[in-house]
Structure I
Amino acid sequence: MSDLHAHLAEGTTHVCRCWAVVRADGATFGFTDHDRDLGFEGITFRAGTGMTAKALSQTTGLAVDNTEAVGALSDVSVTEADIIAGRFDGAEVRAWLVDWTDPSARVLQFRGSFGELARTGGSFTAELRGLTEALNQPFGAVYQPGCGAVLGDGACKVDLGAPGFFSERVVEEVEDRRIFRFADFTGFDDRWFERGRFKVLTGAAAGVVAMVKNDRLSAEGREVELWQTLATEIAAGDMVRIEAGCDKRAETCRLKFQNFLNFRGFPDIPGDDWLTTFPQRPGVAQGAS
């Protein structure tokens, strides 16, 4: 950092900006607005991607740092298919100011994640959110009959990798990238996977995750319907993983998952009818008006 400050103090500078983007699946991409590729921290920052950024808004305290990045869609970096599939959603972003004659002279200016992503024609615009964005999220417990935990998280503690709670199988028949039919898919009760996760493991849609809306088992086989059409093409022969679902009821937690000890709801909380009742004088209750 001191080397960069000394260079900036010279008056005539040769600096550029570099961005590193790390997706949730571990894929790492480097971009720079310089006209030549640069490399540091084991990342190659590619030139010629059309990646630029607006002025970075930074403040003291806990205010959220934010800016936007604009770039061209490319077959080797950010593709339209990847954006549609959600592979860049929430990706980690770091941005440096770099002396391009000596990349070791640099300063980290921003660290955060991708927010809203939009694509227009052959380009994309990404909102960059600072680390303090997480402080804007609501916290605290909600008193409700249903469980407040997410199935399989640290509060729930159900192991979705245990036998009986998931199935990995080849896609046999798919309709509208949303309805999947399997001729022989037994071993699980009817509606076992409703509200569960549907993850594509191989093929063009690998890594895409969706939620199961309906799961029906019949004499003709099993039909699994998703809430939304997959954004990326999926075909017969692709491998998928389907996980058991939970409707957040205490009975489901106790009987389906044997996990009532970790139930995070309040099944005995009074309902609205009880809360709105009021005292009445004693009298004969015979049903008359």
Structure II
Amino acid sequence: MTKNLFYYPIAILILLSGCKKEDNNDNKKGSCYYNPDPQLMVYDGENREYVSYIPDSFDGTSSVPLMLNFHGFGGSAHDYMIDADMRSLAETDTFILVYPQGSCLEGLSHWNPCMPGNDNKSDADDLGFVEAIISKISHEYNIDMQRIYAVGYSNGGMMAYGLANFKSELIAAIASVSGTMLDCIGPSDHPMPVIHLHGTSDSVIPYNGNNYYSSAQSVLDYWIDFNNTLTTPTVNSDSNGGMVIEHYLYKQGDSNITVEHYKYIGGDHIWFNPTYQDQTTAELIWNFVSKYDINGLR
């Protein structure tokens, strides 16, 4: 795996992030992000934010899953909720959806998926922040603590992998879109279902890796080995709008879990719009993670 830090081609990511600065909001003047009417909490001495969506289908009589969805570097939770919209799925399948907000680092919002260390440029305790969000939400709503999932885009995908490594006692399954895993690897205490979506023309986090980031396949290989799945995948493909999407399924892991990969041929550094067999990116992710609870296949 790559170094325990995160490097970004800043000019590219500013363009991709959709980060907004809203000087007309007195509470957020000068901030690196803007969320209208966020949920607020104090963690580690700092004001932290998240945006939540509670579906109308939730009536509190039975416990429901919790989905955490993490924006990319430089992003805002509110804008990302629109870009990576899972609200209709939350209504249909009745789960609570939370988009946490990263804190500012050198003028841009970010996630720190690693434990403190000399080679980590961020000292934000985001692993603890996410645990605090889970605790707060679970006290406010009837959450199925066996079915908490994490998904993220880009740097948010790194955060999902960080939770798989360091907070696996809380997380049942994860997904990464155009992201990667850093070399801060922790003691996951149960088999971890993983779905990884990545474009072969990603210019920010290259599909084949570089001096800063691990390749998509090396990340998959880590979880294939960790979960004891078959090493030879079942492969299928689909074509949508001229883009070929290949699906790699690594089966028969411990606790009946799988590791899955969607490879977007020519795909860039985005939350993907093309569908695979009529499933959107959000549907692919939800249909994957929702099969599992913290003990494995439901």
Structure III
Amino acid sequence: MSDSKGSTGLLDIKLHKPQSIEEAVKLLGDLEDAKLVAGGTDLLVDIKQGLITAKNLISLQNIQSLRGIWEETGKIWIGAMMTPKEIQTDSLINQHVPSLSDAARSIAATQIRSMATIGGNVASAVPSADMPPPLIAAEASGVLDCGTSREISLAEFFTGARETICGAAEVLASVWIPIPPPRTGSSYQKLALREANALAVVGVASQISLSGDKIAKANIVLGAVAPTPILALKASESLRGQRPSESLFEEAAYLAKQAAKPISDIRASAWYRKELIPILTRRSLDVAWVRVREQS
């Protein structure tokens, strides 16, 4: 099924509405200059601004298998078409991965949160996207479908700004997150230039799991400070086997700053981004630690 749509008067774009992933994959292979569109909050703006061209748009809105949040085999599964509004209010997400709720809640305004999708936020690979850092901190994986499916860690999914390992005829169908062990806390903190509709200048996600009185596992992930999200390995490793403390979190925040590779752009200078990283890292670790203690 297709409808004729105008772009900006320069192109005639056809909109296709497949009913299944298989149909969407076939259209991707058959059509010239085709792009997938989920919520369209990024893609349609890019087309209007001339950043992306397309002769065919393949809408995923009618594919019911891309919807839903459920628990299965020790994992939380999130369909690619789930919106930030749905994610931020989901009980499974809030219980086990509150950092993802933080990220969903921080995205733009209510209208955008009701239209955007987790699949689009991840697959667009925009460096300032909010959902990839908490997903990577939670050790999430994506399921890519092209008739047959494959799973890939989201830590390996991004290859550059707006670039991923997703093949030309593959659809990001879902993401899954391993349910963390008891006494795990997570948080996503970001700074934007205004309270609504603003992209992250810097975003930091932290997740820590305690065993006894020591941190057994920790992940710190930085967003908007490099072409792809950065898993700050030295900062994360510095926490493991240690008792949570102010000085420990300060040292991890300093190490996280060293991992960043920011640029200067219209939103902030590279220097300013570097200075923000330890502040937001410390804040995200503090909130994650509070959430661990609240479970007790």
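So distance in nm of label points 7 Å out along Cα→Cβ at positions 258 and 274, computed for just one structure, reads 1.4; which one of I, II, III is that? Computed on structure III. Computing helix-only ellipticity at 222 nm (-39500 (n - 2.57) for each DSSP H run of 4 or more, over all residues; to 500) across structures I, II, III gives -7000 for structure II.
Thinking of I, II, III, which structure, once semi-axes √(5λ) of the Cα gyration tensor in Å is computed, gives back 48, 29, 16? Numbers along the way, then the final one.
On the way: I: 48, 29, 16; II: 26, 23, 19; III: 34, 21, 15.
Among I, II, III, the structure yielding 48, 29, 16 for semi-axes √(5λ) of the Cα gyration tensor in Å is I.
Given a value of 13.8 for mean count of other Cβ atoms within 10 Å over residues 34-41, calculated from one of I, II, III, which structure does it belong to? Answer for the origin of the read-out: I.
Values in this text are rule-based calculations from the coordinates and carry no lab data. This is a predicted model, so every value here is computed, not measured. Cβ atoms are built from the backbone, for glycine too; each structure is taken alone.
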